[in-house]
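Visitor: Below you'll find the structures, each written out as structure tokens.
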Structure 1
């Protein structure tokens with residue numbers, strides 16, 4: 001089994017957030033890899049990864065980083081693969097990481113999700129993959145139906161709650 005999604009994080013301290021992305025990919029049976037790379041501490045390894053990811057069969061990269069959060073942009077600067085950035089809340093409530101990832105210069109786009117929103121990054125990655133893979137498209141569709149069903153079930157539960165002035 002070869003990975004088609006790569007989850008990269010600046011350090012393993014990001015793992016509690018990034019596990020949400022890994023769990024969704026695992027649930028949808030999409031092969032992925034997880035690695036820690038640092039734009040500042042391991043720049044040579046980041047370059048090697050970025051330049052060779054496509055050759056290894058990776059189709060989408062999810063890159064998480066906090067603080068200065070250069071990792072997603074550095075990766076995007078060295079590959080033509082889509083990169084989804086996940087800003088990690090580590091200082092300044094994650095706003096510093098969000099700005100660092102979303103404010104890329106022209107020609108180096110990084111799709112950016114909300115602070116700590118690894119699950120949304122994985123959903124976006126699966127939607128990208130679904131464009132050319134009918135099996136993944138079906139799984140994404142089923143996942144979205146499941147999300148809607150959770151709301152239907154929540155409304156059934158809310159209907160059972162009684163208040164003196166509640167009208168529904």
Structure 2
């Protein structure tokens with residue numbers, strides 16, 4: 001597996017593959033913001049909607065590619081709103097997804113590491129995220145050294161529409177500055 005930070009052109013070129021990954025993740029029950037039924041066209045539209053944010057530098061997206069150059073995972077970093085200078089030091093880890101047929105092979109952990117290292121290299125010192133409480137993703141974040149900040153009950157609906165609690169996590173990365 002190799003992780004590739006996607007340029008605007010690469011993101012546009014791989015929208016179909018990323019959409020297939022998103023649709024697979026939602027149909028697999030992951031609570032990442034979408035409800036079923038969720039089809040390929042909706043997934044394509046969602047990814048196409050990310051292109052402007054990548055072009056503006058507000059979002060960085062990595063794709064995990066297998067030995068056949070197929071997208072098997074992705075993760076993003078959403079940088080703080082540029083008009084908010086007191087938050088330049090932080091970013092949100094968003095949409096960590098691994099295709100169901102690639103799970104258990106270290107893809108999620110590798111993507112998490114890539115995002116953390118890239119954030120630190122960009123001068124980010126604090127990362128945060130939210131994930132469904134008691135989900136497999138929560139185990140990944142805990143074992144990767146993320147700190148649990150708390151739980152919000154009934155925060156988001158799972159793909160079936162049932163409200164679930166969400167756990168907030170943070171991790172300090174890079175060198176802290178004043």
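Where a number appears in this text, it was derived from the coordinates with a stated rule and is not lab data. Computed from a predicted model, the values in this text were never measured in an experiment. Cβ atoms are built from the backbone, for glycine too; each structure is taken alone.
Visitor: Upon calculation of Rg/Rh (Cα atoms, Kirkwood Rh) from the atomic coordinates, which of the structures 1, 2 produces 1.08?
Guide: Answer by label: 1.
Visitor: Computing distance in nm of label points 7 Å out along Cα→Cβ at positions 55 and 71 gives 2.3 for which of 1, 2?
Guide: Among 1, 2, the structure yielding 2.3 for distance in nm of label points 7 Å out along Cα→Cβ at positions 55 and 71 is 1.
Visitor: By the measure distance in nm of label points 7 Å out along Cα→Cβ at positions 7 and 23, tell me the structure among 1, 2 with the highest figure.
Guide: The structure with the largest value is 2.
Visitor: Using the calculated result -14500 for helix-only ellipticity at 222 nm (-39500 (n - 2.57) for each DSSP H run of 4 or more, over all residues; to 500), pick out the matching structure from 1, 2.
Guide: 1
Visitor: Another one. Identify the structure, out of 1, 2, from whose coordinates mean count of other Cβ atoms within 10 Å over residues 103-110 was calculated to give 12.2.
Guide: Attributed to the structure labelled 1.
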